[in-house]
Structure I
Amino acid sequence: MIFEPNPLAGAVLITPEPARDDRGEFARLFCAQTFADRGLDPHLDQISYSFNRRKGTLRGLHLQRPPHGEAKLVRVTAGAIFDVIVDVRAGSPTFGQWYGVELNAAERRQLYIPTGFAHGFQTLTDSAEVLYLISTPFAPASQDGLCWNDPALAIAWPDPSAAILSDRDRTLSLLKDFEPVAC
């Protein structure tokens, strides 16, 4: 696995290094020891997926507050998404900054998202499926998030005019009203 840090400390883009032969290929996508050696939380309590029927579907920006903060490893298993994280850690020098990257099934790259980040994505294709490996069980009372189109964040979504959202995601907090996450 190739680990590429990005401008938001703690978040890492991970590219598999497959072994190929005439049968196809094989690659490790997760190894607890390798993650721990790199300072990434290797603990997994939950694996989830989302299937998104239509291009333009937007989910997020979501997180769980402590004591149920969650690290995530996100991978696309069908189609493509523009994946976004926002640093909401109290005292972080990059608080309120975002990072976005295309994840798609063909490239098999993954994004490791540490606790203290809001996460969301917009689908770039119909029938996009996203797989999440999550460090903490779902805790409904700890759910929180940021408004996807907050002008203070100025996220460059691929197609904001085509955004298909849930009612909940339409009413998430603006950064100016958001309490930073203590990590």
Structure II
Amino acid sequence: MQRLGQEGLTVVERSGLPRAVVADLRTDHAGETGAVWMYHGVLCLARDAALREFAQRHRATEQAHLRRIEAWLPPADRSHLLPVWRLAGWLTGALPALLGPKAVYATIEAVERFVDQHYAEQIARLRAQPEFILLRQALVECQADELAHRDEAAAARGLRPAGWLQRGWSQLVKVGSQAAVAVCRHV
């Protein structure tokens, strides 16, 4: 059952969401929480003015995404591991910030590459459920923002090929994100 809530955001009654949609939204909520905290981590340690401006803008977008997901997902259905996702997000931003802007941009690029695929899979599943057209549209809009973040980070990182450390870190980010999604679907 869909209805409009505060700020025109869609609120869904808990009983109206299929289990699979709740699981997907739980992963989205945890991911957007982690993203907000990733930018907090960057901002805690980064001194580069351009990087700080980038992180502030992107954090605001991720906060907006989080509010959109919260409008769909009742508090009782959110991950019980949010403190873990906050810490993981903060570390994902703070650790590369210690190495400088290029490391942060490479991290954002890797995160957003994963998020694009994650949202694309959910959007495809929702095409078969026309009653969730508003949710699907919200995810399409979030995905478009994430793609813009990926592309902006890639441009800021530059054309220099990734070294072994960056490739390894990017792989760790991908595997960690996959593991977090698997856990979040249930907890």
**Q.** Source structure (of I, II) for log10 I(q)/I(0) by the Debye sum over Cα atoms at q = 0.19 Å⁻¹, computed value -1.40
**A.** I
Q | If helix-only ellipticity at 222 nm (-39500 (n - 2.57) for each DSSP H run of 4 or more, over all residues; to 500) is computed and equals -26500, the structure in I, II | A | II
Q. I, II: which one has FRET efficiency 1/(1 + (r/R0)^6) of positions 26 and 50 (r between Cβ atoms, R0 = 30 Å, to 0.05), as calculated, at 0.70?
A. I
Q) mean count of other Cβ atoms within 10 Å over residues 18-25 was computed and gave 17.2; which structure, I, II, did it come from? A) II
Q.
Of the structures labelled I, II, one was used to calculate volume of the Cα convex hull per residue in Å³, for residues 58-121 alone, giving 78. Name it.
A. I
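Each reported figure results from applying straightforward, stated rules to the coordinates on display, with no laboratory input. Given the structure is predicted, the values throughout are model-derived calculations rather than measurements. Cβ atoms are built from the backbone, for glycine too; each structure is taken alone.
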